[in-house]
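Read through the structures below before going on.
Rule-based calculations on the coordinates, nothing more; no lab input. Just so it is clear, the model here is predicted, and its values are computed rather than measured. Cβ atoms are built from the backbone, for glycine too; each structure is taken alone.
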Structure 1
Amino acid sequence: MAVSVNLALYGLTSPFAAALMERFGIRRVVSVALLVVAAGSGLTVFMTASWQLILCWGVLVGLGTGSMALAFVATVTSAWFVKHRGIVTGVLTAGSAAGQLIFLPGLASIAGSVGWRVAALTVAGAALIVVPLVAWLLRDRPEDVGLLAYGATKPQPRPVIEVSAGRRAIDVLFRAARTRNFWLLAGGFAICGATTNGLVGTHFIPAAMDHGMGETAAASLLALVGVFDIAGTIFSGWLTDRLDSRVLLGAYYGLRGLSLFALPSLFAGTPQPSMLVFIVFYGLDWVATVPPTVALCRRYYGAAGPIVFGWVFASHQVGAAFAAVAAGIVRDQLGNYDLAWYIAGLLSCAAAVLSLLMLATRRRTPTPALPEPTPSVVA
C-alpha cells in the first residue's frame, strides 16, 4: 500500500510541481522537495505502526520525488535551452536511470548487512547533502546569472503568475483536455507506463522465475535494462532535435509491441542470447519516449507545456499502477504471464497508432485555448 501511494503521488504531484516552479522558481521547489524526501525516509526509523509507513514512504517520499520528476526536466529544458532541447531532455531523463544504477546496489547491500534503518537514513542523508548545493548553484532562469538561454538571441520574458499554482495546474488541465492532442499524448503515455514500470519493471523477475531462472540472474537482467536505458534516452533526445517527434513515438511504441509479442518464447532456465537481445533492445526503448513527448507538449501548448507534460506523466503512472495489478491477476488466474505480455504488445501497437494520428493535426504553437502567464520585461 505504501508503494502504491508513493507511485500514485509521484505521478499526480508532477503537474502541480511544474506550476509551483513556474510561480516560485525551480530552486525553491527542489530544495523543499529534497527536505520532504529526507523527512519521509528518515522518519521511517521511528515507525511503530503500518500506517506510518504509508505516511512516510507513501505520502512524503511520493510528494518529494514527484516534485523532482519529469516535469522538472521539462521546466529546466524550457527555461534554459532554445537549441538542442531534445538532447538535454534525454540527458536529464537518463539521470534517473543513472541514479538507480549508482545507489540501488549500495542501498541493497546496506539493508542486507546492516539493516533497513541504516539504508533509510542513508537516503535521508543523501537528500540533505544536496540541499545546500541546490540553494547555492541552481538558478531558476539564465537571466538570473546574466546569461541568455542556450541558443536564444534575446532575453526571454519572465512570466508573472497571478493565480495560485494549484489553480494554474487545474486550469491548464481543463483547457488542454479540450484538445485532441492531449488525449493522444496521455493515452500513449499511459500505455508507456503500463508496458514499462507496471509490467516489465514489476513482473519480469517473477515471470523469469516461473521458467526456472534464478532470482539473482533475473534481477541482473532487469538491471541491464537500466544500463541501456541511459544510452537509449540520450540518443532519443538527439533524434528528437532532428526528426518529427510523432514519427519517433510511433516507431518506439510499435517496436516495443513487437518485442513484447516475442518475449514469452524467450524465457528459459538460464539467460539465452535471444533474451539478452531483448534486454538490450528494451533498455534502449525504455524511456526513449520521454524526449519526443516533452517536445510535443511544448510544441502544442507553448509556455504551458511543462504543466501539460506533468498531467501526461500522471497518466503514465496511472497506466503503470493498473498494469501492475492486472498482470498479477492474470498470473494468479492462468498460472503464467503469457496473456499479459500479448495484451501489452497489442496496447503498444495501439499507442503507435495514437502517436501517428497526431500527424493529421495542423502544427500550431502554442494552442490558443491554453492560458499563458503574463510576461514581464527582463532587463
Structure 2
Amino acid sequence: MKRVLVIAIAFLLVCGFGLMAEGQKEAGGPVVIGMQGPITGAWAYEGQMAKQSCLIAAKLINEKGGILDGRMVEIRVEDDAGEPKSGALAATKLVGYEDVVASVSTYGSSICEPAAAVYEKFEMVNVGYGVTAVRLTDQGRKFFFRTCGRDDSEGHFFANDVPKKFGAKKVAIMHDNTAFGKGLAEDARTAMEPMLASGKLELVYFDAITPGEKDFKVPLTKLRETQPDVWYFTGYYAEAALLVTQARDIGITCPFVGGNAAINDEFVKIAGIDVAKGCYMTTEPMPTDLTTPMAEEFLAAYKAEYGEIPSSPWPIYAADAVNAIAYAIDKSGSTDSAVLAEYMRNDMVEVPCITGKVGFTEIGDREGVTKVLYIVDEGGNIVLSD
C-alpha cells in the first residue's frame, strides 16, 4: 500500500499537473493557495463555512489589488470529509499541484495530524484553522502553523473560571477520544490538579463516549450517578447536541459546558432551542464579537454573498489563515515554502487580521488567543455569558 501511495504521489508531481502549472506560475498568473476541510461528512456544516470564508478572504485581497504587484489569490479546495485517511489524501492532492504554494488545513486535530505529516514531507507551508491539540506543534514541524489557540490554554480557562462561575465543587468531564477532545479533557484535568489536591474541587467523572453513536444512555447514566455540579464535554457539536438532549431526558440538570467545538447553530438546530438554551461553551470570540476593521469588512462581504455570517469561530480562523499566508508571500516576495516558513516564524509580528493581530511563535503557534464563555440564550442565539 505504501509503495502504491508513493507511486501515486510521484505521478501527480511529475506528470499530472506539470503542464497546467507552468502557465499558472508565470509572472502575473494567480497565486494558488490550497484549502482542505470537511466539505462533506459529519462536519460538513463547519467545512462549508470555512470554504466560503477562504473564498471571501481571497476576494477581499484581490479587490485591493492582490499580492506580489498585482497577482490574484486563488483558492483550490480539497475535501477531507473529516476523516484522518482522507485528511492525508487531501494533503497529498494539494502538494501534487505544482501551482499550489501553501495550504489552509483543516478542521479537527485528528484529521490535521496525518495531513501535516504529508505537508511536512513535501515541505509545504500549511496553516491549521480549527486544530487545537497541543501535540501538533510539539512535534517539531518546520512548515506547520495555526491561527487558532491550543487546548492547554482552554483547559486553564475552564479550570480557573468555570467551576467558580457556577459555585461548583463536583466536576464531570466527558470527551470523545479524538485528538482534540481527549487532549482538551486532559488539559482541563491537569489545570485542575492544584484545586483537586487542595480539596476545592472534586473530579467525579472522567470518561469517553464513542463519536458517531446515537444512543449515549449508558455513559450518561454513569455520569448521573456522580451528581456533578457542572458537566464539561470536550467533543464535537453533533454528539454534544444528542448528549445534552438525552441527559435532560434522564434527569441530568446541572449546567452543560461544551468545549470550543461543541456549540454552533447546528448544535441548536439538532438539540432544539428548548434544550440548547442555557448551554455554555468555552471558546475563542465568536464572529459577532469581533471588532477589528477587517472583521467588519469581512463579515459584511460574507453576509452579502451567503446571507448570514458564520456561527462559529473556526471559519474566521480559516480566513485568517489565507490572510496570513498571503501577507507572508507579499512581504517576503516569495512563494517558496522555506522562505515563507522562515518569514512567518521570525518576521510576522502583530499583523492586522480579522480575529486580531496575528504572529507566530518559534514552534508555529498563534500568539495571544483569547478564551471566553458563551451561552445559548432564550432565542437560540450564542451570546457572551455574563
Structure 3
Amino acid sequence: MKGERPTTASIDLAALAHNYAEAERLAAGREVIAVVKADAYGHGAAPVARRLVAAGCTRLAVATVSEAAELRAAAVRVPILVLGGVHDAAEADDAVELGLVPVIQHGGHVPLLARAARERGRPLAVELEVDTGMARMGVSPEDVAALAAAFVRDGALVLEGLYTHLASADESDLATTRRQLALFGEVLAGLAARGLAPERVHVANSAGLVAAAELGAAIPAAVNAVRPGLLLYGVQPSRARAQLATLRPVMSLRTRVANIRHVRRGDPVGYGATFRAKQRGRIATLPLGYADGVPWSLGNRGQVLLRGRKVPIAGRVSMDLVTLDVGELPVEIGDPVVIFGESTAPERERLPVEEQAEAAGTIPYELLVRVGRRVPRVLEAAE
C-alpha cells in the first residue's frame, strides 16, 4: 500500500539459509528440526519455513496446532512437530487431519489424541516430552515408561519421538545440563527395558547445539536430532560460546528520519521531560515506537545506527515515535536508521539485536517476536 511509513523489518533469507547450514554443521549428522514457532520468531513463518525446506530441512516445530495449520495452508508439507500438544478434542481432530506430530505433555493428552486417531482409522505419530529439570511442561521421568507402554499397547498412537528441554545450556557452567542429560539417559534406558525405542530422540536447543562438543559423551548415544530456534535467526544463543557459530542476522529493523527539531540547552524532549538537552543541538524523530516493538525501556538507554554512528535515544519511547539526540551531526530527513540488524548494502554496518536487548534489559527473543504487525516484513532474498 502506498503512503506507508518508511519502517520495515527486512528478512534476509540468504542469511537464514547460511545459519541453517551452520546448524547442520554443528549437528554433525543429526537431523535438524527447525523451530518456527511464534511466526518464526517474528520473521514470518511461511516464507521462513519454505526457505528452510528449500535449504534441506526435513522437519519443523511450532508451538500450537493453529501455527501448524498456517504452514499447511502455505503449502508446507514436511512433518511438523507441535511442541505445545493439544488442548481439546477439536485440536486433536485438526492435528490428525493436518498430518501433524503432536507432543504428549501429560496423560490427559493420550485419550484426546487416541480418540481422534481411531475416528479417522489410522494411527497417529506422537512425540513425548520428558521434564528433566524445567518444571514447566512434559511428563515426569518416573512416569514416562508406563505411560508410553500403555498407549503403545492401545495401538492408536505411535511413539515416534522423545525429547527433553535444556534449561541452562547457555551458561558457561554446564553442570546443570549434564544432570539433565544423565536423567534423560535413565529414561531412555527405562524405555529400552520395555522394548520401546523411539525413532527420533532430541535434547539440544540452540544453546545445547553450540555446547554439544563440550558436552561430548554426556549426550545419550540414542540422540539423533537437534532442535534449534534462535540460532537459525542469526542470534548467538550463548555468550560463552559465541565463537563456535558464525551467524548472520536475518531480521533488520529499519526506518528513516521523519523530522528534525532544533533544541537549546535545557530544552525538554518527550513525555515526562526525562531528557533535557545538554547543549544546543538537534533532535531527530523516527516513525516507530513501542507499538512496533521498540521497548519503552530503551528510552534514554538505547542507541540506533545512523550515518555509520551509534546515536543515543533521547527521552521516552512513545507508542509511534522515537527521538534521537543527533547534536550537530549532518542528519537530514529521510536518512536511513537501523534499530537492530544490518544497514543496507554496500556498507552492511551492524547493530546486533543482542546489544539492543541488553540495553533494554531483556533478551533477543523478545525483541524479535515483539516487532509489531504494522511493520511490513520485506524479503531481501528470493525464496
Assign the value 5.4, calculated as distance in nm of label points 7 Å out along Cα→Cβ at positions 198 and 326, to the correct structure from 1, 2, 3. 3
Thinking only about mean count of other Cβ atoms within 10 Å over residues 46-53, which of 1, 2, 3 has the largest value? 2
Name the one structure among 1, 2, 3 that Rg and Dmax of the Cα atoms in Å, for residues 94-173 alone of 19.6, 55 was derived from. 1
One of 1, 2, 3 was used to compute FRET efficiency 1/(1 + (r/R0)^6) of positions 70 and 222 (r between Cβ atoms, R0 = 25 Å, to 0.05), and the result was 0.00. Which label is that? 2
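For structures 1, 2, 3, calculate mean count of other Cβ atoms within 10 Å over residues 62-69 and state which one comes out highest. Mind showing how you got there, number by number?
Details: 1: 24.2; 2: 14.0; 3: 20.0.
For this comparison of mean count of other Cβ atoms within 10 Å over residues 62-69, the top structure is 1.
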With helix-only ellipticity at 222 nm (-39500 (n - 2.57) for each DSSP H run of 4 or more, over all residues; to 500) computed for every candidate in 1, 2, 3, -23500 is reproduced by structure 1
